[in-house]
Structure formats: C-alpha cells, structure tokens
1. Which of P, Q yields 0.00 for FRET efficiency 1/(1 + (r/R0)^6) of positions 79 and 191 (r between Cβ atoms, R0 = 41 Å, to 0.05), as computed?
2. Match the computed value 8.0 of distance in nm of label points 7 Å out along Cα→Cβ at positions 95 and 167 to one of the structures P, Q, and report its label.
3. Looking at structures P, Q, which one was FRET efficiency 1/(1 + (r/R0)^6) of positions 39 and 183 (r between Cβ atoms, R0 = 30 Å, to 0.05) calculated from, given that it came out as 0.05?
4. For structures P, Q, calculate relative contact order in percent (Cα under 8 Å, 6 or more apart) and state which one comes out highest.
5. Rank structures P, Q by mean count of other Cβ atoms within 10 Å over residues 151-158 and report only the one at the top, that is, the highest.
6. Computing Cα extents along the principal axes in Å, for residues 111-222 alone gives 51, 40, 24 for which of P, Q?
7. Using Rg/Rh (Cα atoms, Kirkwood Rh), single out the structure from P, Q with the greatest value.
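Each value in this text was obtained by applying a stated rule to the coordinates, not by laboratory testing. As the structure is a prediction and not an experimental result, all values here were calculated from the model. Cβ atoms are built from the backbone, for glycine too; each structure is taken alone.
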Structure P
Amino acid sequence: MRVLGLRPLPVFERNAVSFRHQWWVLLSGVAEPIFYLLGMGLGLGGLVGEVELEGQLVSYPVFVAAGLMASSAMNGAIFESTFNFFFKMKEARCFDAMLYTSLRMRDVLVGEVAWSVARGGLYSAMFLVIALGFGTIESWWAVLSLPAAILIAIVFSSLGTYFTTFVRAWADFDLMQLAILPMFMCSTTFFPLSVYPGWAHPIVQATPLYNGVALIRDLHTGLVGWHDVGHVVYLLVMGVVFAWLTIRRMSNLFFA
C-alpha cells in the first residue's frame, strides 16, 4: 500500500464497498438514456429517418445512441464527483479522517476521481450493451467507445470535483445544472452541428461533451479519422488540467 500507485486504492475500495449496498442505483443511471433512446432515437427517428454525418447518411437512432453513451459517462461521473463528493467533504467529513492517516491529499483525490470514473464507465458499458441489442452500433470500432467513455468520465469527474470545491451549500448545485443541461441538449447529442447557426459552432465545439460525443459517434459508425485525435487530445488536456487545479484547490482548503 505504500507504493505510490496503490496509495489511492483504499479510497476507491471504501467507495466500492459503500456502493455495493446501493447497486440498484446503476439501474436508475442507465434508465434515463434508455428512455431517451426509445423516445428520441426510435420514436422521433421514425419521422426523421437519416441525418448527414461527415458526408454520409446514418440512421437517426444510431446518431442518437452515440450521443447518449457519451452523456451516460458524463452523468455518472458528474453525479459522483459533485453531490456525493460534497457530502463526503462537508457533511460526513470523510476527507478529514482520511488525511489523519498516511494518505495525502493527492491520494484522496485520485481515489475519488477514479471511483467517479468507474461509475461513469459502468453507466456507459451498460448502455453500450443495450445499444447493441437495439442494433444502433454499425462498426467494430465501437469496441473502443468504452475507453472513449472512460476518457469522458475522467474529464467530467475532474470538472465536477473542481466545481464542488467552491460549493458552500446544496443550493449552489443549481448553478451546475445551468451548465450541464444545456450541454446535454446542445452538444450534438440529438441534432447535428449543421442545424445550429454559424456563430454557435465554436461554442458547441468548445464543450467537452461535444468532443466526447463526436469521438464515440465516429467509433460507432466507423467514420474514424485523424480529426478524432484532436478530440482525444482535447479531452486528455482538459482532464489533466482540472485534476491538477482540484489538487491545488483542495490543498489550499485543507492546509492553508
């Protein structure tokens, strides 16, 4: 346990043991994207038919399923890294107790982020299986969509923990919803980028969810290209930057 790479493991294990008695939460986490897939993808898809993606036509259910898988990773990670993280930090004072042991702040945060990522990955994996069952996967490249979803979860876990370090009361989380809901609806989850006015394109493309959706959509449809490297680099940089900012912020909160 004194090996650097294993120091965050007790934090991860603590969350896993606690979650073992609440496994049913996974069902609620995957139910929402399934309802969207049924209502928007298959229901509205019967009216829409096909949409253009990178010069090719793809069925609307396939288009939506990729966006919902990326959103599943976001939702799982953001819920764990905000509401649950805040409770452990402010209400249960778990982090204070952990820091009285040999664990350092970096160990605690890495363990927490890893657990948030695992939750987002579980949501995405379950949805991927369901998407396969509905026939909304068109390429073997889709096997890489789970690692892509984990990358998305890393970004939103880092963003969520950083945001939560500034939260003073539960009501402050309403501000988070002002960002998450528009991002979910407008990051090409349900509609292609071409439907937005030209001035909105850079705004949409700057969001982390858009880059995650675009990456997974290319993997699901087989339209993989060098531009996907840009999506990966964007997500990696954002995840690393906000993880570093969170470590600095938490160190100031607990040790300043």
Structure Q
Amino acid sequence: MPSLQEMNRKRQAQGLERNLKGIIHFLEDQYTEFQQLCRVFNPRRGYSPTAAKEIKETYKMSSAKFAEARALQQLMRGKYRGYADLDPQLQRQVEELSLMFRKDYRFFEQNQNAWEREQKARGEKAIPQRLLTHVYQVYATTSPLPALLLCFQGDAASLQAVKERITLRDHDTWDTAEGELWFFVTGVEYADVSLLREQLIDRLLAGLQKKVKGIALRVSTGEQVHEDVLRVLRRDFVEVNTGDIKIL
C-alpha cells in the first residue's frame, strides 16, 4: 500500500499534468486570434497602434505561458518522476505551439520594421545630390584640394542673406535642402580653427539676429565627402547654437 507521502506526490503530479494541459488549451485558443492579427497587420494599408500593441502583449503573455509549461515539464521529469507519466504528445504540442507563435510574430515584426524604415526614410531630409556630384567631379581631377563643406540651417530669408555673402569661384558650388543651405568652397586653409570660426561668423552671420547656425567641415579629398558624412554633419547641429558655426 502506498504511503501518505507517495499519495500526496501522486496527487501533486496529477495536478501538474492538469495545469500543463490547461496551459496548452489556453494557448491553442489564443493562437487563432493571434495568427489572424499578425497576418492581417499591414501598416501600408493604415497603421493600427492598437493592433500592434495587442500583438506584442499577446506574444509577451504567450512567452510567459510557454516558460511556465516548460517548468511544469521539468518538475514532472525530475521531482515527480515516477508519479505521473509525461505524455510525449503534450511535449510536442508545447514546442509546436511555441514555434507557431514565434513564426507569426516574426512575420509581424518584419512588416512593422519595414514600415518603420520607410517612415524614417520619408522623414529624413534629402541629401544635396547636386553638391555631392560636383564635389566628386572636382576631386576626380584635382586632389588634394583644401576646401570647406558648409551647411547652414535657418529661415529662408536669413539663408538667402548668407548666400549673398559668399562669392563662389570656379570649383565652388552651392545647393539647398529643406531649411538648409550647402556650400563647397575651395582654397580655404586655416591652421587656427578658432580664427576660422570667428571670421566665418563675422562675415556670414553678422546682423542676422541669431536666426542661422552653421557647421563647417574641412576637407581635402573626395573620400572625405559622401552621404554618410553629410548625415553625421546634420546630426551635429543639435550641439550648435543659433548665431554660431561649429568647425569640424
């Protein structure tokens, strides 16, 4: 006759098995709706923050349930081994369901990430391609050549005032982007960065009531000027106060 302790262990093991079956049944019910949400999620037809939030919360909840199911299986294989038979079919159901949830969530993530990349690209200002093309052409025939790559941000009237103060020579050019004015000015050599900054501010920004700010990048070869450099230069504007020019 089994002891009281063995009987208690048997009941506990059976309780673990019931809990495991309950979790599997719950996840099976949740999966039908989860799969549908993931499959119809298409930001290009209209982004739904509510649907995205529900998908993420359901996946987070399911991950916790799968962790609980595996912990129950571990107990049944270990502490309660011999008191309850762990049905291999239950083990397969847990892993198959887990794979299905992961597969559909990856599908959702790929759609959302693609949409976020598109939104970021749309929100990013266009790179001044005409200026870049000109710089490449200049350095293809004349390198090294000391020059300044200048970018100014401000209102339209103030940027026009800056433009009128710069005299361009043969190898020089200018270009515009939304709220920006770009210049490539050759023949500028200054060993003293602070002196260069002072002279640029005095000559280009004087009288503009701090409505413009700028960044000047010293270059001498075409390898120093490409799209990524221009994007980094733009990000540096957060560190520049209006009425000032930062030298890089």
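1. Q
2. Q
3. Q
4. If we compare relative contact order in percent (Cα under 8 Å, 6 or more apart) over P, Q, the biggest value is for P.
5. Largest value of mean count of other Cβ atoms within 10 Å over residues 151-158: P.
6. Values: P: 46, 39, 19; Q: 51, 40, 24.
Matching structure: Q.
7. Working: P: 0.99; Q: 1.36.
When Rg/Rh (Cα atoms, Kirkwood Rh) is computed for each of P, Q, structure Q gives the biggest number.
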